[in-house]
Every structure is written in structure tokens, then in C-alpha cells.
Structure I
Amino acid sequence: MYQMYLGFLLLVWLPAVLRAKPAAQRCHAPLLSGGFFVPGNEFFSHGAKVTYSCNHGQKPVSGGWWATSTCQDGQWSDRPQCIDENACLPLTVPNANYAQNARTWYANGYTLRMKCNEGYKFINNDATAKCSNGAWTSLPVCQRDEYSCGEPPQVPHAVIIDQEYRELFAVDSQVTYQCEDGYTLQGGSNNMSIGCHHGNWTTSSSCSEWGT
């Protein structure tokens, strides 16, 4: 009887133990060169925050003159870091992108080469930005290419199968439609392609119910 009762307790207890979520880990005090943080504890519990500032001639990597960081299961989010006050933070240029190479900041004098998104082009072919004393200068501007096309026309009983949806396509782009099951194009094919030429999509066919 005792053994049966013990077995029943194990059946109840073991699944609960296996389902138990491990406790969140605490964080060691962050390593911060060139600045200080408060409070000055040695360990911090999960969810705890520190506020830090940097010495003269430096600034927090997130910008401004002070910043915060949070302990997240043994790691610091937005890890505290002090950088040269003349360094630049990553920038955002509308309708453009660049290879960040996981950088969180750029040294003074660094030149960044941009690339316009598909369907856009640089004004005056200026594709670079330069970090100068903590600010980006000569920011490129991407404007819509007059030869690009808007979203492809919607075709009843068909869907585009080779592209993610977007509102702008570069000149010479092509997209492929596939008819819904039970529908076909004239000639019996299920697929058709159209292209973007000088700002317009080439004419598309329609999908008709099979046998009509």
C-alpha cells in the first residue's frame, strides 16, 4: 500500500518538476571603461536597471549624456559602453540601406556608402555620408526612379508566386502569376509573367474557369 502511494506521489511530482521554469539568472556588474554607473552593486537581479554616464570627451553608445541598461537573464541589454564624443551612431536614410557589419558606432571621419532600395535612385549620384564631429554630413537622398513600377495589377483568380509583396518594383523587374486551382489561362497554361518597362507593367492575361 505504501509503495503504491509513493508511486502515485512520484507521478504527480515529476511532471511538475519537469515543467518548472528555471529561475532567471542575475547579472554581474557591467564592465564600463571611461564612465560610471549607479547603483554600484556587484550583482543585479533579473529586470534590474543601471544608469550610467561617461567621462569628459566621451558619451554613451546610445547617444545623449546618460543611458540605462537592464539585466535580462544574466546579460545586459544595450550593454553599457562609452565611446568618443565625436563618433557617430548608426543612421537611417529613407528608402536606403547599408551594410552595418554589426557596428554600434562609427569613428569620426568614417565614410559610409549607402544603397538605395529597389525602385529608388540617388539624387546627384551622391551615395555617401561622412561622420564629422559626432554628426553625419552630406546625407544621401533616395527618390523614386521615374522608370520604376508600382504594385503589379491584381488579376482575378490568380496570385503572384515569385515575389514578396511590395509597393515598388525596379525597372525591368518581372513577376509571375499562377491561376487558382480550377482556372487556367488562354492556351491551357497556369502561369504567366509580366515585366516593368519604363514605369508600366506589360499587359496581363486573365484566368478563366476550366472549360469555359
Structure II
Amino acid sequence: MPDAKKVATLKGHTERLADVQFSPVHNLLATASADRTARLWNTEGTQLVTYKGHLDHLARIAFHPSGKYLGTTSFDQTWRLWDVETGEELRPQDGHSGSVCGIDFHPDGSLVLALSFSANGYYLATGGEDNTCRIWDLRKRKSIYTIPAHSNLISQVKFEPQDGYFLVTASYDLTAKIWSARDLSLSKRSLDMKKKLHLWIFQEVY
């Protein structure tokens, strides 16, 4: 890294790349592309496996902590789970009414859609399909609080990066909510995107 010397160039995708991730246990990496495929490579630049099945361009990918599985998300409104070695599609998961833009796995292997570390590094916020935001104490290695934050899945969570005084959650329920990171109370600054959209339309028309 200090010399920034190029080790390999990965060639094979026919469209722009959207994401790249290293395997947590093997000397491998995976890429996702607008060509509707994900691909597995070694660090010498050799393509090992191509994961085909999505009907639109890919957004994000993530390795399962075991390194045996790869999760992919796509603008075809699905996320899919693959066997890393064989390239077999193990689980096509549909049901979303829009593009699936993010994916991650909890260290125990469960699905997390969004996550963010606190500024002090002691806490982790996660958002998932159960419409809740969970706060994890990394020192205790357990969830210490669950916020019933939204009425639909949580697509993103972010701690305010400078001092960590606030936590923001965004959801498919068309709202973004701001929480106090100290007592996890809801701030009046939260945004209802339905009302904002109506205001923008009104301003545009009149």
C-alpha cells in the first residue's frame, strides 16, 4: 500500500462496475456490474466464477461472514444469495417495489440492510427488514436498544460523523427521521418525504 503498486487489473465485465468486496476468509474478491452479473476473482486478476440471474444492473454485493455465500442486490427489485464456489443461485428474494440498493450481513450471518458506526467507535446502528433500528454495544457484543423507527424497511442509517450527537434513519415508508444519539428520542427535525414532495410540486407549479 505505501508504494501504491498495481498488482492486477480485473477485466471481464462489459459495463460499469457498481461495487467490489473482499472475501472475509479467502484471498478472493467479488465485483458487481451494470452488465447484470457479479464475478469472483483471485488477487492475481483471474476470473473464477460468474453469477448470472439478475434482470437489471447490480447495485451492491456482500460476502457472508463464512465466506461461503455472496449476496447481491439489483435494480430488478430483488436480492439474491449465491454459493461462492459453484455460482449456484441459492435464494432469489423478491417482494420489493423498487430497486434494492444495499445489503450487509450481521457477524452472526443474519441480513442487515444498513449500518453505521458511532463517532467514538463504541456503538453500531443497524437497520433491517423488520422496520427497526438496533443499537449495538461493540464492547458488550450485543444489542442494547431497539427503536421501532418506521412502518417499512429501513434502507439507511447514519450517525452524525463529527460528534455523533444524532442518528438518522431512512425508510421505504417515505420518511427520514433524526434521533438523539444520547437518549434515542425522536427529533422534531425529522422529514416526511410525502409532505416534502407535495411542497416541491406546489412550488414548481405555482
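Please treat every number below as a calculation from the coordinates, not as lab data. Treat the numbers as computed from the prediction; the structure is a model and nothing was measured. Cβ atoms are built from the backbone, for glycine too; each structure is taken alone.
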Looking at structures I, II, which one was Rg and Dmax of the Cα atoms in Å calculated from, given that it came out as 19.2, 59? II
Quick check: 14.0 is what I get for mean count of other Cβ atoms within 10 Å over residues 61-68, calculated from one of I, II. Which structure matches? I
